[in-house]
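Next up: the structures, one after another.
Any read-out appearing in this document is the output of simple, stated calculations on the displayed coordinates, not a laboratory observation. Note that the structure is a prediction, hence the values are computed from the model and not measured. Cβ atoms are built from the backbone, for glycine too; each structure is taken alone.
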Structure 1
């Protein structure tokens, strides 16, 4: 597998409901003078690992914005656009279906995570190359509570030292993650991240600690925080 044989799946089809109409589209909104998704895209391309980018999109209007904003950012990289589905899970599978036959690694990344660093990308990729599946993650800083089913009462408090929060990118051998997503779709299982699908088919997933901030833009205040962090880099 050559160094520049990886595929990046960049997820941009989310609805941004929690942005409370502050921004129409958090993926194409400007952050520190650049569209949000361009920040993470540039981090991936700067690693020299990516030969092809697959971008999921929400609708034709968003697709037109993405294409306009991408102009000049992908001079030597193949890019494909794929319509997203009703859920993140559906969008990932649609993107992965275009990667059939790829024998290398695929990086799956949320377009709304603009702070990911090239160093973190390389680190999780190296682990995935070794084990077949690895995700960027952070150690839990707060005590975690598990609620009783259909209740807000505490069922248990797991050892915080064992708790990690999943981030992206999540990197896999393409055949492994494609098989996993097709299986959970066949069985109509719901998963909220890519590693959950891979775990479901029995593949071990390695955790790679990310000591840096890698927040996902979810609420209006996240834009303010992300811009402040970018100014310190």
Structure 2
């Protein structure tokens, strides 16, 4: 995932630099904006999401590992912001995340039991996300304001295949529908003449195990997998 993090970080700083020209002007935009009790907005994000895997030991002592490669995807959502005081805001930022991962099992195509379609999978997940967070703001510096935010989220994977009667032996990778996670973010608010534009980077860390084993307890695909927890990074652009 390092290349994806680097790519998104680069985009973040490029995007963040675009509004900075406003900082050299004497005009302070949206002077009363932070005094509003309730504010609304929307956001667009790019994401790269993988997973943290945990395994059971094998009888041979050779570790069983599957490869999980995140692919750049996107998500969209809405924002409701409740002002608590000058430095604290309560934020509800629900959305829908479209996530794509390549999963590779450690088997060889030379084995007649496996085909390329069974070894290499492209797994697409659509999460309905319901995060609630606390935003910690610094003091406003003319037309910019950095912040940090921590959130807890409930996520529903509507394409999880959890109840599908087919499993990995027929090419279906199953995950649990419900996932709980904690998230952290840092970014900067830019006060433009007519709206507030925010760039931020968010980290997602699942707390619950999303792994669904195959029905056969001795399945070569899942018998040595003990847990799967989503990990991801999001580059978000917010408009308020």
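Quick notes on this structure:
- Here helix-only ellipticity at 222 nm (-39500 (n - 2.57) for each DSSP H run of 4 or more, over all residues; to 500) was derived from just one of the structures 1, 2, and that gives -10000; the source is 1.
- Structure responsible for 11.6, with mean count of other Cβ atoms within 10 Å over residues 30-37 calculated and labels 1, 2 on offer: 2
- For mean count of other Cβ atoms within 10 Å over residues 54-61 computed as 18.6, the structure of 1, 2 it came from: 1
- Mean count of other Cβ atoms within 10 Å over residues 134-141 - highest-scoring structure of 1, 2: 1
- Mean count of other Cβ atoms within 10 Å over residues 102-109 - highest-scoring structure of 1, 2: 1
- Given 7, 32, 38, 19, 3, 0 for P(r) over Cα pairs in 10 Å bins from 0, in percent, calculated: source structure among 1, 2: 1
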